[in-house]
Structure P
Amino acid sequence: MDPNAQPPAALASNGAYPLRLRRVAIDTWRENVAYLHRDCATYRAEGFQALSKVEVRANGRRILATLNVVDDLRIVHCDEVGLSIDAFAQLGVDDGHPAMIAQAEPPSSIPALHRKIAGERLGRDDFLAIVRDIADHRYSKIELTAFVVGTNQGELDREEVAFLTEAMAAVGHRIDWHERPVVDKHCIGGIPGNRSSMLVVPIVAAHGMLCPKTSSRAITSPAGTADTMEVLARVELPTEVLSGIVREHRGCLAWGGTANLSPADDVLISVERPLSIDSPGQMVASILSKKLAAGSTHLVLDIPVGPTAKVRSMPEAQKLRKLFEFVATRMNLCIDVVITDGRQPIGNGIGPVLEARDVMRVLENDPRAPNDLRQKALRLAGRMLEFDPDVRGGDGFAIARDILDSGRALAKMDAIIRAQGAHAFDHNAPQLARLSFDVCAERDGVVTAIDNHQLARIARMAGAPKMQGSGVDLFRKLGEVATQGEALYRVFADYPADLEFARQASTRASGFTLGTADELPHLFVEF
């Protein structure tokens, strides 16, 4: 076909020119993007502008997208409309399928957004309208940013947080398991290596409680639970398959992105992360809306506290706890908020393969298993088991320990792995990256501080989570003695460039502080 060929002159009944769809292999992450050539007759006739919102229809479906105008025929021809990877997949058609494009109607919730920007308090219907428009991709990036900034810090009272949570849970798919309790566990994040969910789920499921764990992938961390579980099994599963696994095995460990649970949250995160905005109200709405949409009735929430954690003081943790408890109560969600030690990474490995190794060592009762990961998982699992009306308060920890020590948790994990689709993985010989270097102590001393942010940054520079075998393997933890020249941790990378980036970062700041025992930071913990 002539690359400069123009679309047919005849207009469709709705006034839009018919074009051919083209999949443009660009990952625009959580944003639908459409591409039109500048010389396209539709572009000229309809008066489109770059970055405006357009509606693309094909195969009886429609999506809203942000328009990009291009001058390169290698991206789209003049008789084509291109769509980014995710946007194209939503229409469920092949390259070349006929499509129509038109100006999108402005979001009906814009007046409510303007009132929020002006500092007004919004009601339930206002938030529902805004969230619906966000989930439908009706908001531009600028409008999304305005909403995120307008609801940041003290701009939402607790009633508004409840309205936002309710709206986010209501828009999208919502699962009903037709039983109680449906239990879940969540950590607010910020602590590398904290893979307790991969231990809690098989323990609780082995007890017989329903625990459908849908987890996220890493956004700014070296690994999310889904990234680490993907070392062992498939995590991208259709909702019907996932439901069958949960009903048969009482649990799962899967990526939540395929289930369309609280879709507005995924869109908002794409704006919040680059802005480094993670206000208490937005955090509460994000976490609780996902749990409600996933059908959870009971939740154990982990708030780590430490000098380089998201929450750095006990008063801050208590304030956040009260907000979670208020909103959860309004949503009829039973919540148990636990404040834990966030002074350092949990476990020894940071990165998917290293974290999977730690998890399997704990499940196998291997003497090399990191004790801090084991103890934290047992205590969180114990709190979850106490949601069972047949378990007396205070007995959960002992029951969880018996399930782990007896091998029942390992058997349950193996069953879940097989059901989800096991990957070839030898628990005793994980496929670590081929290149490595050690970061050594510059002097004798006691480890008095470990910077969570810096260790996570080094692991990401080494290639984690994209390169599963990359990351950081810790040899020393808080309170342990290190001698000059002794390795504090080892960095793994698959590529020389990644290894060098990580080396430079660790040279500028190792993330470890050595001193004397009396300089150790105060422990914030409720266990």
Structure Q
Amino acid sequence: MTQEIGGFAALGIHPSVLAAISAVGYEEPSPIQYQAIPVILGGHDMIGQAQTGTGKTAAFALPILSKIDPARKEPQALILAPTRELALQVATAFETYSKQMPGLSVVAIYGGAPMGPQLKAIRQGAQVIVATPGRLVDHLSRNSGLLSTIQFMVLDEADEMLKLGFMDDLEVIFEAMPESRQSVLFSATLPHSIRAIAEKHLREPQHIKIAAKTQTVARIEQAHLMVHADQKIPAVLRLLEVEDFDALIAFVRTKQATLDLAAALEAKGYKAAALNGDIAQNQRERVIESLKDGRLDIVVATDVAARGLDVARITHVFNVDMPYDPESYVHRIGRTGRAGREGRALLLVTPRERRMLQVIERVTGQKVAEARLPNAQQVLDARIKKLTNSLSPLVADAEASHGELLDKLVADIGCSPRALAAALLAKATNGQALTLADVEKEQPLVPSGAPRERSDRDRPERSGDRERRAPVPLAEGRARCRSPLGARDGIAARNLLGAILNEGGLAREAIGRIQVRDSFSLVELPEEGLDRLLGKLKDTRVGGKQLKLRRYRED
């Protein structure tokens, strides 16, 4: 096992962690991993200056997991992240790297979610806590000893954390941990405020700095399309109608997703197959050979299964699921544009994944242009073009070879040549829709970039129904608050959202529906820690007027 990842094995990582990253397909450590892992394993405090996308999550997760004792059912490691998305991403990484460590548990703690399951995971002895500062402080207000057993602490994306106003929360958290802990700080930049934190809370830290390499993929045309998660398969089917590809590889995150998408493609007549970690090596080789010789045109794969895949006829890469990091993105799209050929890479982006798209653009140094899903007219034009191209070579000799048969069929059936040609076309196209109206009925999709449902933030209201419309039901873990500011005060939902984000220190996803009425507004906020949040917002002004946000009691 360690021979496959000799670079990681040489760093002293625990064998169970090595086994897990081998299964993921990691081979050689990145520069930040190569430098940081020995420092952290050696017990030193550390400041890591590295951009997102350099592999820093593994740089601290692998050595920390190597030092954790799964037999001790208490929090041992705390990772602080500025946003819910990053917290979930880091928690997922820890779960992946600890799959060969029975008894080890990871809990993600963040606002905008029910506190009950988080409390339960902590009570059951989760050894790794990945948290956003605001929600963790809420937990500390209920259990001041929560962090008393922490041995390892990581402050991830520290500069982003301070931009979001978490300085006071960080001080509360630092005070709740033992001074004997090992502390690691990662930040893309090191302004004075970050240096002050390091000087106060880290002990003789070693400093590691990694410059992010600009990765280029010059021969590959890149584009992204905004879609909702449950529209991905219809979006792929529609794109395949208009994309002129020779062979294509579609990347997804899970084994089940490879099977689901491959089955959907086969049902539509495409020569497609799944490629994932559960597929035996000999079968994997057969799939790749079939892609090379044209027996297959599309392979749906996970990142692990596609490592080392080199097929010259791949003209397109579809990133159906967003990769976990920019390196994976570059690796994926590098499957096309081989042997000096041009390539095309399309990335499907859900609304919550916009931030990762920005990270990819920053690390690669290239803009990933936005494209639109093809409309019904474009799909129809593509179908007619394909039909035309398939029939054109046959027309020249068809009358000489089949003219007499045509006359006989027309006479026997008692129809016109036009009617017979239409019937043969219907048979040849297997009933495929070839009118605009019929195409519009297929694969119904919300236009690219548009929200699935018009939220209360965007939906215009008639003045007569603004006041009497009942509030929509609350989601679990949320509370509804009321502000006396409304439409007549010149207030829009975006004004309220911006004020609450800036002053409340919340993640964007923590705020639910915002309903602006004529004389007041309703805002959904996290139930947990609400009183503390309202205290932060008590002096907030919007459009020069006090927000005066209060809990809304519905009688």
Structure R
Amino acid sequence: MDASFFTDKILPAFVIFLYFSTMAIFGLYGRKFLKKNPEDFFLGSRSLKGFMLLATMAASNFSAFTIFGFSGAAYRLGYSFYPIMAFGTGFMALTFVFIGHRVWELGKKKSYITPPELMGKELESPALRVLVLIVMLIFSLPYIAIQPIAAGYALETLLGIPYFAGATLVTLFIVFYTLLGGLRTVAWTDLFQGLMMLFAMTFAIFGISKASGGFTFANENVFAKLPELFSRPGMNTVYNPSFWFSYMILWFFCDPLFPQLFQRFFAAKDKKAINKVMIFYPAITAFFFLIPVVIGVIGHVNFPDLATKAESDNIFSLLVNSSFSPAIAAFIMAAGLAALMSTMDSQLLTLSSMFTKDIYEPLFKKKTKDNKLAKLFTIFLAGVGLLIAFFNESSFNSSILEITTQTFTGLAVLFPSLFAILYWKNVTSTGAITSILTGEILLILYYFNILDSGNFLPVIPILIFTTFTLIVVSLITVKNPRKLPPLNLNFTAKWAVIFTILFLLSLDFWNWNKTPILLKGLPLWIYYFLALNLVLALAMKFMSKDLQNS
């Protein structure tokens, strides 16, 4: 065995093995605390405190899309992708209060475990419960598949493992530690993987910048050749104001409907824990989301000719392997694996809870008293995700961004019905069902280009029509309005105005037609959004205090 084989193959493989072993230790340790009941397996006995809840929500949301999808999109479109993701995701954290608090209250009071269970039982509608279940399954499975897809490409680039073999290896390992300890183990691994991502990605940006001639030089080099990548609308002005506004709306309305995030509201120990997540989320997204975007843009220095979407989505792996020694590259790529693993484990756990609570129990009219069935569903869902990953390589050429945009829109359709269930006494199951079906039918029509949404993403007209349908049909069919907790109108009105102003400030149209000015390699408007995210976090902190005093 020559020295190069050891450093190029054995050492990187050993680093990945150490990472997998650490995850296994968490799983084995978590097994000691696992109770033999679904509530503990799926929700950790509703005991997640603020810091742990923040770690598991952030890690489960920061997926392969965050590392590989962000860098790929930035390579193709430029820095304009950053504010959509950083501010859009940070602003979405506002829903943690007006959605999360009510969901937590209902879950605590009525022992809800899954999103379809809450929506169906609140309106006493098994049909609505089944429909929400179907929608969440259909639009979560492609997002689950993104994780092994990214893992397959990453291990192929790093270790030379064939694409599908790498995807299978990572999936099997996720299933292994998830089955050992349920949500408690997932939360512990999320905390470890989140810290690992933060450290490794920070290290990566310094190393990749150095290998590209320095941070400022690399950006100025790309700017000289492709200034559109630094413009506010992005390459080919793809993010015109209406398109950019569409993505902001998409993230806000779809993110709380991610089954794995929705279920975290049930798992919180109390409302204070949810408030802490809301406060820190904008600051985390401001810093962490900038790293893969920068990596994607400066990737043009060393890899200027990546033509296809799949190639550009692999820019992170290419830069890491070309900028670091094999062992260090393996450590950084492990952070990419951490991003996708910390999302996929949560997705599998949440969807298996839905199979257990929303399919098996109503169908067979019996309560599950242990976790055997949930574990079988977890294995089955992992297999479905792998199957999608297998066909992706040979049959599709969609970017990670395109896949997520389509799946996110399908979930956003549920938002009007969920919001009405939590806050509107006149909503009916007929109204909710009609609204959801209308939205999903419209999505299909837009997907096959039968309808045209103009300069907006389809999510905008879809949300307008679903909301209108919900209101009209509910008012026609309502018989006995439900009793709901009263709203604090003064509190709601005051903070609605404040956050509307912050949202309007994010629509910085004064930057759109200007030639970008660079400061230390970054366009000035990037610093504006970094500051705006911090102001957003500060506003959420004051709102949290106001909420406790009101």
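Read-outs throughout are calculated quantities, based only on the coordinates presented, and are distinct from any laboratory measurement. Owing to the predicted nature of the structure, the values given are computational and were not obtained by experimental measurement. Cβ atoms are built from the backbone, for glycine too; each structure is taken alone.
Here are a few things to note about the model shown:
- When P(r) over Cα pairs in 10 Å bins from 0, in percent is computed for each of P, Q, R, the one that comes out at 4, 17, 25, 25, 18, 9, 3, 0, 0 is P.
- Computed 1.0 for distance in nm of label points 7 Å out along Cα→Cβ at positions 233 and 417 - originating structure among P, Q, R: P
- Structure responsible for 78, with volume of the Cα convex hull per residue in Å³, for residues 57-128 alone calculated and labels P, Q, R on offer: Q
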